[in-house]
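Got some structures for you, see below.
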Structure 1
Amino acid sequence: ESKSSEEAKTDADGATVIKFGIHVANPKKQETVTYNIVQGFNKENKGKYKVEFVAADTEAHSKNMKLAAQDG
C-alpha cells in the first residue's frame with residue numbers, strides 16, 4: 001500500500017482541487033477556449049472536482065514544469 005506524500009486538496013465545497021499548469025499569464029484572455037472548457041467542467045463537477053489554473057508566462061511555466069518533474 002503506497003500513500004501519496006501530498007494530500008489531495010479540497011475547496012470549501014469539498015471538491016478535489018486539480019492544479020492545471022498553463023503557459024500563459026491570463027488564461028481567460030489568452031486561452032479562451034481552454035478557459036471555457038475548464039469553467040464548464042467545474043460547473044458540471046461542482047462539489048466533486050475543481051480545476052484551478054496555475055498560470056505563468058512561457059518561461060516561468062517551463063521552470064515550474066522542470067521543478068515538478070524533479071519532485072516526482
Structure 2
Amino acid sequence: MSRDERFTHDPDSDCAYFYVAPSIAHGEAVEQVVVEREGRGDIVLDFDSAGRLLGVEIVGARALLTAETLETAP
C-alpha cells in the first residue's frame with residue numbers, strides 16, 4: 001500500500017478510512033470501538049485480536065473532516 005492509499009474516502013457512502021496498519025486482511029479487524037458524534041457521524045476504531053489498532057473509519061466524513069483533508073483521498 002502506498003502512502004497515498006493510507007487514507008480513502010467514498011463520496012457515495014461518505015465514509016473515510018485511515019489505515020494505521022500497512023494492510024488489513026479480511027476478518028482481521030475483530031473488535032470495533034465506536035465513538036458517536038451526536039448526530040454528526042461516528043468514528044470507528046478497528047482492532048486486531050491482539051488489541052492493536054489497525055485503522056480508523058469515519059462515518060459521516062464530510063461533517064467530521066475538513067474539505068482539505070477529504071481532497072487528499074485518492
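Quick check: 1.4 is what I get for distance in nm of label points 7 Å out along Cα→Cβ at positions 18 and 34, calculated from one of 1, 2. Which structure matches? Checking each candidate, the match is 1. Quick check on the output: -2000 is helix-only ellipticity at 222 nm (-39500 (n - 2.57) for each DSSP H run of 4 or more, over all residues; to 500), derived from one of 1, 2. Which one produced it? Derived from the structure labelled 2.
Structures 1, 2 were compared on Cα Rg over 2.2 N^0.38 Å, and the highest value belongs to 1.
Starting from the value 3.5: which structure in 1, 2 was distance in nm of label points 7 Å out along Cα→Cβ at positions 10 and 26 calculated from? Source structure: 1. Computing distance in nm of label points 7 Å out along Cα→Cβ at positions 42 and 58 across structures 1, 2 gives 1.7 for structure 2.
As an exercise: relative contact order in percent (Cα under 8 Å, 6 or more apart), calculated from one structure in 1, 2, equals 37. Which structure is it? Spell out each step's value before the answer.
Working: 1: 37; 2: 33.
Corresponding structure: 1.
The numbers here are math on the coordinates, done by the rules we state, and not lab data. Just so we're clear, the structure is a prediction, and the values are computed from it rather than from any experiment. Cβ atoms are built from the backbone, for glycine too; each structure is taken alone.
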